[in-house]
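What follows are several structures.
We did not get these values from a lab; they are worked out from the coordinates using the rules stated. Treat the numbers as computed from the prediction; the structure is a model and nothing was measured. Cβ atoms are built from the backbone, for glycine too; each structure is taken alone.
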Structure P
Amino acid sequence: MTTLTVDYRRTIRSEFTKIRSVRSTYWSLFLLVLAAVTWCVAYCLATVHQWPTMSTMDKSSFDGTQDSVIGLALLGQLIIVVFGALMITSEYGTGMIRTSLTVMPRRRVLYWSKLAVFAGVSLALSLVTSFGTFFLGKALLAPTHVTMSLSNPAELRSVLVTALYVEVCGLLAYAIGAIVRSTAGGLTIAYGVLALLPQLIKALPGSLGHALVRWVPGGDALSVMTTTNGSNPPHMFSAWGELAVFAGYAVILLTYGAVQFSRRDA
């Protein structure tokens, strides 16, 4: 076993211990689950209440899977960025980054180990929450007799892409935090990209807005990634295509963040 491999194993173990000892970790994860479940319950119960008075067209176009999981995409993206940014900026705020670098002077080992721990924990929770809200929504919508099954490729894709999208949002926040080294700055930029930028793009003239909106995280892409009826607007990529675009941004920023983390003083 090489020295580098040993360093990664030890650092990952250390970072996992750190993440378990910080109270903000549990609050972030709890709020993510709470927000997704609350949205699912509210929307599904409202649908059951309104179902008898809904038109035949509305009933036929109703997407139970999307209504069940989209809360995770809409609210989860805003919560996971806090977790992602704090994963690296909190140590800059307290000065603990110097101690961490003293223990592990190989900066890239520390950077990627922190990322590995964050990615593993957040992905596991996102997947569990996405599948959980799907089954919760299915149970709540039972009175409507809406068919929901993971054997349907479109519905399985919706559940998976939703979880992966939330994960990518967290990775973006981690990368931004590494670049700006400030919790406030990292969160401001992340929220601006995910919440504000899509609205600014939608305000542009039709053709220009349509040309750019497919390249913007969040916004109209969320409905494309969570829908199961295949009615994507012609100016948008497919669900997997939109996710690939955002994942590409994450890879670029994470790489740049690694370079900056390695070169700058703590």
Structure Q
Amino acid sequence: MAATTLSQPLLTTLPPASGRAGFRGTLASELTKIRSVRSTYWTLLVLLVVSVGIGAAITAGTAANWSHMAPSDQATFDPTQASVAGLFYLGQLVIVVFGAMTLTAEYSTGMIRTSLTAMPRRPVVYISKAAVFTVVALVVTFAAAFISFFLGQALLASTHDTATLSQPNVLRAVVGSALYVTLCGLFAFAVGAILRHTAGTITTVIGLLFVIPILAHVLPQSWYQDVERWLPDAAGRALSVTVGPPPPHLFSAWTQFGVFLIYTAVLLVIGAVLFRKRDA
């Protein structure tokens, strides 16, 4: 009697998992996320258009009315500050929205659970999100700052009161404006990690960066002079001035930027701790 041999099917198995999920892969994943969201492109486009457009409008208007300006106003006019004013005043509003949504949008849609399932190492996810946001924001803000500056100086050519990057403090003002606006966005990112709510984050950051500095003016003058240097927005004002004496009662430009940097770093650490410990 012939024996029947049954062939056993070969079972294919995946190779055993080895190592730990990497930072590079998480960075690539976060970059894909930020590129795949349509609002990212619209927000960054608005940032660029608003920054360049407002700066161009200010410098063009100044050039058109230059002959009607008082000599004292002409002497104190800061062509660099005027050209990057759009980035400084309105660009930071746009970047705050972008920074807040980078993290809070995933909480509002529930996608944060998927992200943390795919990459359970929460500190890696947090650092990757912050790093990708910072790089993207720096690219756009530097582009906006330099385009605004060169366009603004071209529009001011008829006044013969223009600035070049080789003049004292001009390069600092252009670069500093981009760094300050980027830091505003990172500040919003950190607050978003703490609050986990988009509207609440935007409201809080606008209050800290815009409303509190305005309300501080109602303080007695001696008190305001002591408080002013500790306000977050003072960094932008100190960095952007190139004509005349520096703003009174403030630290030096980069020291003032360092104050804001410390605030942001503290909030980023608090956000990282909460991101690691709280449920998604």
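Once distance in nm of label points 7 Å out along Cα→Cβ at positions 73 and 233 is evaluated on every structure in P, Q, the highest one turns out to be Q. To which of P, Q does the computed value 21.9 (mean projected area of the Cα convex hull in nm²) belong? Only one of P, Q returns 21.9 for mean projected area of the Cα convex hull in nm², namely Q.
To which of P, Q does the computed value 2.4 (distance in nm of label points 7 Å out along Cα→Cβ at positions 193 and 209) belong?
Here the read-out was taken from P.
With mean count of other Cβ atoms within 10 Å over residues 113-120 computed per structure, which member of P, Q shows the largest figure? Looking at the calculated values, the largest one is P. Using Rg/Rh (Cα atoms, Kirkwood Rh), for residues 49-88 alone as the calculated read-out, with 1.01 as its value, let me know the right label among P, Q. This value belongs to structure Q. Looking across P, Q, the calculation of helix-only ellipticity at 222 nm (-39500 (n - 2.57) for each DSSP H run of 4 or more, over all residues; to 500) that yields -22000 traces back to Q.
Once mean projected area of the Cα convex hull in nm², for residues 57-136 alone is calculated for every structure in P, Q, which label goes with the largest value? The maximum falls on structure Q.
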